[in-house]
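What follows is a group of structures, each given as C-alpha cells.
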Structure 1
Amino acid sequence: MSLLRVDRSPIRLFLFGLVGLFLMLGAVDVMWGHWVSTPPDTSNDEITSKGRNQRRSDYVWGAFMLVGGVGLFGYAVTSLIRRSPVLVLHEEGIFIDVGAPGDESVFVSWGAIDGVYCAAEKDPDGGPARDVLVIDFVDPEGLPSEPWGASWDGNRLQMDSAGWEKPIGEIVIHAGIALEHAQRLATESAAEEENRDD
C-alpha cells in the first residue's frame, strides 16, 4: 500500500517549459527575424562581408539556443504528461527515482535502510544551502553508482529536494513512521521465530 507519493513541482516544470519556449523564440529572432536582435550589416540593401560574419555567428548562437530551448521544452512537457514520482513510500519499502531519465524507479525494502532524514547541503560555489533528503543504506547494492539528482557519501544517498511538490519535513516524518513500523514488525517476527524454535 502506498503511503506517500512525491512528484516534481508542476509549477517548476511549467517554468522550465516557458524558458525553453523563450529560448526557441530567441533563436528564431537571432537567426532570421531580427525583431529584437541586431540584423547583419548591410550597405545599399546588400549584406557586407562584416554582415556575412555576423550572420554566421547568429546562426551558431541561434542553433545553440534552439537546441537548448527544444531540450528544456521537451523535458518539461514530457515530465508534465508522464508525471513520474521522485519517490514513493510503501509499507514494504521505498521507490526512488535516481536513475537516468526513462529508467524505472528502484525499490529498496525498509530492511535495507538505516535511517531517513533531512539535511542542508552547502553550495560549493558559496550560494545558499540546499535541502537534501538523506537515506542511510545498510548496503546500497543495486542502486546506481552515479545517481541523477543525488550524490553518494559512502552508504548515504543525498537527494536534492529542490522542485519537489511536498515539503521535505513531511517526507521525513512519513518515512520515519514507515521505517519504525517495519523495524517493529521485523523485531516481532524474529521474536515469534525464537519462541517457535523453543
Structure 2
Amino acid sequence: MEKDFFAHETAIIDEGSKIGQGTKIWHFSHIMPDSIVGKNCNIGQNVVISPEVVLGDNVKVQNNVSIYTGVICGDDVFLGPSAVFTNVINPRSAVNRRNRYMATIVGKGATIGANATIVCGNIIGPYAFVGAGSVVTKDVKPYSLVVGNPARHVGWMSEYGHRLRFNEEGIAFCPESRERYRLRNGFVNKY
C-alpha cells in the first residue's frame, strides 16, 4: 500500500501509528505507536509524538516539540518551537507512574507559543493563545490570551490571532477578518 503522506528519510514512524493524507513529517522526528496524526499536518524536525497522542487535521508542530501521552489537540492547532507538554503531575525517576498519565486537551485553533510548557491535566480552550515561554498550570478559557510563569490571563484573541479590544458594550471586531465578538460574564463568543 502506498502512503499518502510525506516522511523525511530520517523520521521514525512506528507501526501502529496513523498518519493522515497530506501530512509532512520532517527530519529526525519520531511518531510512536498508537498515535494519530490528522490530515494536512506539518510535523517539524526533532519532534516526538508519544503513544496515544491525537492531533487533529491541519495541526502545525514546529521544531523540537515534545508531545507526550495524554495530549489531544483539535484541528488547526499551532504548537510553537520547543513547546513541551507534561503528562505526570509529580514525576520521580524511581517511581513508575505510566498508569497515571493525565490528559491535556488543546481546543480547535489554539496557539501555543515557542518554549511554552503545558502542565498536564489542563484544558486549553478553542482559539486560546499561550504566549511564548509561558507555563500553563490551569485551564485556559476559549479566546483567552495568557502569558507568564505561571500563565495568567491578560486579554482576548480573535480566531485570526489578533488582540481584541472590547468597547463599553462588550463588543470587539477582529481587525483582519472583521468578525464580531462579544465579551459577557468573563467569556468571549463570536457572533
Structure 3
Amino acid sequence: MSEDINYFAHETAVVDEGCQIGEGTKIWHFSHIMSNCIIGERCNIGQNVVVSPGVVLGKNCKVQNNVSIYTGVICEDDVFLGPSMVFTNVINPRSGVNRRGEYMRTVVRKGASIGANATIVCGHDIGEFAFIGAGAVVTKEVPAYALVVGNPARQTGWMSEFGHRLRFGDDNKAMCPESGETYILENNRVRKLV
C-alpha cells in the first residue's frame, strides 16, 4: 500500500501490500484488493469485489458489487464492470490440478461496458467501447463498438461511445443520438469519424 494514501478504502475493505492505487479511487465494503494490483485514478470499486494479484485497472473504471477480477485481466481507462460479472483466467480448471502457471490474459479496452452477470472466458479481448449485454457469456474476441448478447455471446449490432445503438444507413454511416458523433462501418468494423 502506498505511504501517502490519497484514496478512500472503507474500514471493512482489505488492501494488500504492494498495490498502487490512484488518487480519488474509492474501495467499498468487504472488497479485497490483492497484492501487486494497479488501480488508476478515480476508480470506484463496489462492495464485495475481489481484485486478484497483478490485475490492472486504468483510470475512471467503475466496478459494481460482487465482481471477481482474476489474475491476467487488464482493464483500460473508463471500463464499466456490471454487478456480479466475472472473468475467468484458466480455460480448463480442476480442483486437483494446479494451473497457476497457465493463467490467460484478457484485455478490456478503453470505454467498454460489461453487463450484470456476464462471464468473460479468459483469453478473449474486449474491444474499445464494446457493450456486453447482461448475462452474456463471451467465448471469443469482441470487436470495438460491438454489441454482444446471449450464451454464447453473439454480436447483434454496434454501439456508440455514449452507449446508444447505432443504425447505419445506405452510406454505412450512423450518428449517435446523444453526442451527434458520426460513425462509419467498413469491412465489418466500426470507427468514429473525427
Comparing 1, 2, 3 on distance in nm of label points 7 Å out along Cα→Cβ at positions 91 and 123, the highest sits with 1
For distance in nm of label points 7 Å out along Cα→Cβ at positions 43 and 163, structure among 1, 2, 3 ranking highest is 1
Source structure (of 1, 2, 3) for percent of Cα pairs over 19 Å apart, for residues 107-170 alone, computed value 19: 3
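None of the figures in this text is laboratory data; all of them are computed from the coordinates on show. Here the structure is a predicted model, which is why all the values come from computation and not from measurement. Cβ atoms are built from the backbone, for glycine too; each structure is taken alone.
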